[in-house]
Structure I
Amino acid sequence: MDEALERVAISQAAEYQSNMDHCSGASEPDAVTTDGVTCGGRFETESGSFTSPNYPEPYPNNAKCIWYIQVAKRHRITLKLDGFHLEVSSQCSNDYVAIYDGASTNSSLIATICTGSNHTFTSSSNTMTISFKSDHLRTSAGFTAYYYSQPLYQFATVGPDQIRCGGRLKSDDGSFTSPNYPELYPNNAGCIWYIKVANGMRIILKLDDFQLEVSLRCTNDYVEIYDGASTNSPLIATICTGSNHTFTSSSNTMTIYFRSNHRKTSAGFTAYYYSLPLLQITTVGPDGITCGGRLETASGSFTSPNYPEPYPNNAECIWYIQVAKRNRITLNLDGFQLQVSLWCTNDYVAIYDGASTNSSLIAIICSGSNHTFTSSSNTMTICFKSDHLKTSAGFTAYYYSQPLFQSKNIRRESK
């Protein structure tokens, strides 16, 4: 390493240490000693390895080890855990490994694991944190870990013609295609597109002229769409059939992964994306009525546009509700009057169990007078649409939050 590169490396390491000290308020030790066995520490090389304390012998009780990994900027980290043997417990509450997508245990949690034999995880940036804890009960052999880095926004070269695919897209709208489109894509392709638009926006992705080798459960050639900045983000869909598809992110990032195997190929696809305000208040009808938006209070209310007068034609309103963590949402729809149609294909309200219309669908309704729905987490999305035909009075909605896992006080009566 020449002197210039060495100075850069030393400067980056010092900056990293300073940032860690600042965030935690005090410098954590690089390694800790449990029963005379040292574990944890910091890694700043492009690749490296570590093990649970005492591996392959059983790890000690009451161990607490944290490994901090930082590689070069504009790179990401792939972590492999092999020979994985921990005490298995419900919800991994006894012994476990937690993997965080960032520089500390305050970063986003990728996974908490205590079962399985081999695991692979990938960060969305150049830092990753791994925490291992054991309790006072049984122990086991533990694990060995290996990591390596690769460019964060890598163009892949695929096929005999060395076609490039994948990469980072930063504009508010753009397009890309499967490699070699509209000719056949090559075998054994692996392409990842990372889309990031402006803050406060969401991404609408359209896949057109979609032609892939069709397989049961899309195990051969497929496209995966992730709702976030990496393939660790929530999976929106895995697709290999259909001709046209549209997907919407819940934030300003989306990741698209295309994979082909060694068998048949096809024409592939063309993709186009654009951005819209994340929490858009929509203006509908000839009178310029607004509807939709974000609700973040513990309880609140909203109505269909123009309620109790008839809602306008061609309305589209989306309400995003988010309450405090570890709470759930109960939604009441009262005075419900919509144009009734078979399968609710004309005017309808759709309720989603999560932060966007990509979340699990709770119900689609267009009839009945009163409805109640409850989410499984602290987010819920409500979409109202009307067509160009008849309208009606609409509805009024009220929601409130309550603890997700509410404890019950049981009083014993003396006999």
Structure II
Amino acid sequence: MTAGGRSRHHERLLALIPYDTAVTMADLVRISGLSRPTLADMLHRLQAEGAMLCEPAVASGGRGRPAQRWRRRPPGGMFAALAFSRDSVRVRVANADDQAFAEREETLDVALNARGALDGGHRLLNECLATLDSDVESLTSLTLGLPCPVGDGNQPQTRGLLPDWVGFRPVEWLRDRLPGVRITAENDANLAAVGEILDGAGQGCRDLVYMKLAPGIGSALVIGGRLYRGAAGYAGEIGHVQINEMGHPCVCGARGCLAMELYIAARHSTGGEGGLLALTELFRRCDAGDIAAGRVLGRVGGLLGEQLGALANMIDPERVVVSTADVPPHPALLAGIRDGIRRTALPAVGDLPVIPSPLGIRAEPLGGIALARGAHLSGLAHFTASPERGRRGPGGV
């Protein structure tokens, strides 16, 4: 039994039910494998505890008695996300149903000043709370998003990525300033994948690859409706697949990693610094009719796509969502990714849809809020996926 007297079976049932979607008994039988009498008993007990709400049955015009629908009672309080990239922070605070929210964004020296970055995020958090006529006492939980893998114990794996964060424990730092608040650290791409499933290009999708290109390469895997983090939090680090054994040295200690080779290709193509940040400049040149820029985008996309094709052979995702943060990914880049996938994927998975993110960097704080509220991707996926699972999704080509 749990601390409140609730059994593990009841907790598992709750984990299958999202806060923002009402579900029927038939839905629950399908995804839980439990019988109707067993589910009815569990639901009525959870309703008596106040954890579940039963909505009145509404006639749909069809035959038979209209089905009751069950909804998980939203948690109380306020919820927050601090989403850090290597050079900025985005903060979002929202109430349980997301009807009241506030957002802030600021450029910060994140990689080289851990405490300064967290100080800035903490300040923006307080500003958001004040905007909502609230304070820290009302804060229930917070998700800390970081541009690096996150291992056991909420500890970021920062070596070679965030120099000033090595050995630093940001969750403990925040807990000292936010006593009583539940705080969880998560990889930034994982947060964005959750955001895309809830409000973006991943809606209705149970098996998804999310890829972020800005300023480095971040990726996340959703398999069977759940974030897949791997044994030590390193799942999805496609940027450190070696594609050229004689290539440039990478921060991870290897040579010719995908992320480094793309960084060099993009930097050289624009004649300056910036690596993958140069993608924005390449997008602009391509739109202006620069044929060379289009070729570079095709080459960069092709290198990405070849690795995605190999990944698709192993996990068979429904779609790939690509984000270039503050601007939408260019069609030439997406076309290159699709071509690369077709070169390395089996024919059966070679038509994998590659879809631009409609949210960009906003997906990260949105996903952070969802995880802070305790949203379970298992439930979301089961109730939003199409009954007939097909490869073609919205925007697929």
Structure III
Amino acid sequence: MSTAYTYLTDAHLRLRDQAREFGREVIAPRVPRMEAAGTHADIELPRLMAELGWCGVIIGTEYGGMGLDHLSKTILIDETSYASGAAGGILQASYIPTTAILYLGSDEQKHQWLPQIAAGLWATIAVTEPDSGSHVLGMDGTARRRGKNWIIDATKCFIGNAGIAGLHVVIARTGKPGDTKSLSAFLVEDDRDGIEVTQPPFVGMHGFTCGTLSLRNVRVPSTHLLGEVGDGLAAAYTASVVCGRPNLAATALGLHRRVMDETRRFLAARRRKAGKHLAETRRLSQHPIVKHRLGEIESRLMTAERLAYDAVHLLDTGRPCDAELIQSKLVGNIAAGESLRDASALHGGYAARTDHPITRLMRDIQLVGAPAGPDDVQRYRLSEKAVGTDRIQWSADFIRRTTEPLAAAV
């Protein structure tokens, strides 16, 4: 992260230094074991991050949180992702359900759940279903009112932190299909009868769980309805736009920065004979074609970083910024993938070795694109802005409904 951004405070830089040291001293030594274990739920690393208070970075101090801003959240995700894509994934996924509770939660719900989350209760947001994907209004999962309870039947997939969560924000259908008010959001504890979590194998981010959440006749009291009946689409979209997309931009950024540093180290350490009669040696990084590729990576990295940090700064200062948040994820994901392809070419055969850092980054980066909507969904949202058909600024509504401006907290 460049210190050229004028809106970074000393507190932001101290938080960056803390996260960077944690990544170097705590996360990095764990990465080989996490990789060797394959798809699994790392329990210890989330506990260690929770002890630092990071689960509550955007939760107000009145609820036991750090009371910081979205820029601080971005710094934490960026730095942890640099050390490990799985660590960044664990952290970023936890903030999305928190955002939904901040946005729609009643005073009672906030006082019940936010202190627990700030203290290390991991949560998920369960929206995606196997047959509907990014088409949220197409979901089949239902919640039916029965007396003072709701009965939920749904199968949710690709649920970040499913393997470590104690709470799920579940979006289910309560009205007629196709109606924008047909969905509602519910707070569902993980130990309720009828809940099962399974974890399919994933190619990367080993240690981060992204599992399937099955709910069969799960009974929750009416007090667990988040917001009003019909607020489910707003919960899903606000959490995705305001939190999910910038979170994934930060995840991609951390991985992107690691790609650059690994490539730079690799090229500086390797020499080739050069000059007349091959009488001298040069580092690979000194060759013109290599410099060109490094320049391309650096250009993309600078653009992705600027978009990631500027977008959340707009949010923190109370300005509607849906397009900027969406753009940060779109450009960040594409840029990281393109730089990885350049880096792989520069690594040659080493990019095919399973024990090389660049292959871990390759596996992790490909898991950033789909969550919070793949690239084509982002382009579609931006096209709505371009032709003037975007009707709702979810960031504006989030700013309106949250009582304390986060920008003043740091």
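Can you tell which of I, II, III yields 167 when volume of the Cα convex hull per residue in Å³ is derived from it?
This value belongs to structure II.
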Quick one: helix-only ellipticity at 222 nm (-39500 (n - 2.57) for each DSSP H run of 4 or more, over all residues; to 500) came out at -15500 when computed from one of I, II, III, so which one is it? III
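Comparing distance in nm of label points 7 Å out along Cα→Cβ at positions 56 and 128 across I, II, III, which is largest?
II
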Structure responsible for 12, 30, 25, 19, 12, 2, 0, with P(r) over Cα pairs in 10 Å bins from 0, in percent, for residues 80-191 alone calculated and labels I, II, III on offer: I
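Quick note: the coordinates plus some simple rules give every number you see, no bench work behind them. Because the structure is predicted, anything quoted here is derived from the model rather than measured. Cβ atoms are built from the backbone, for glycine too; each structure is taken alone.
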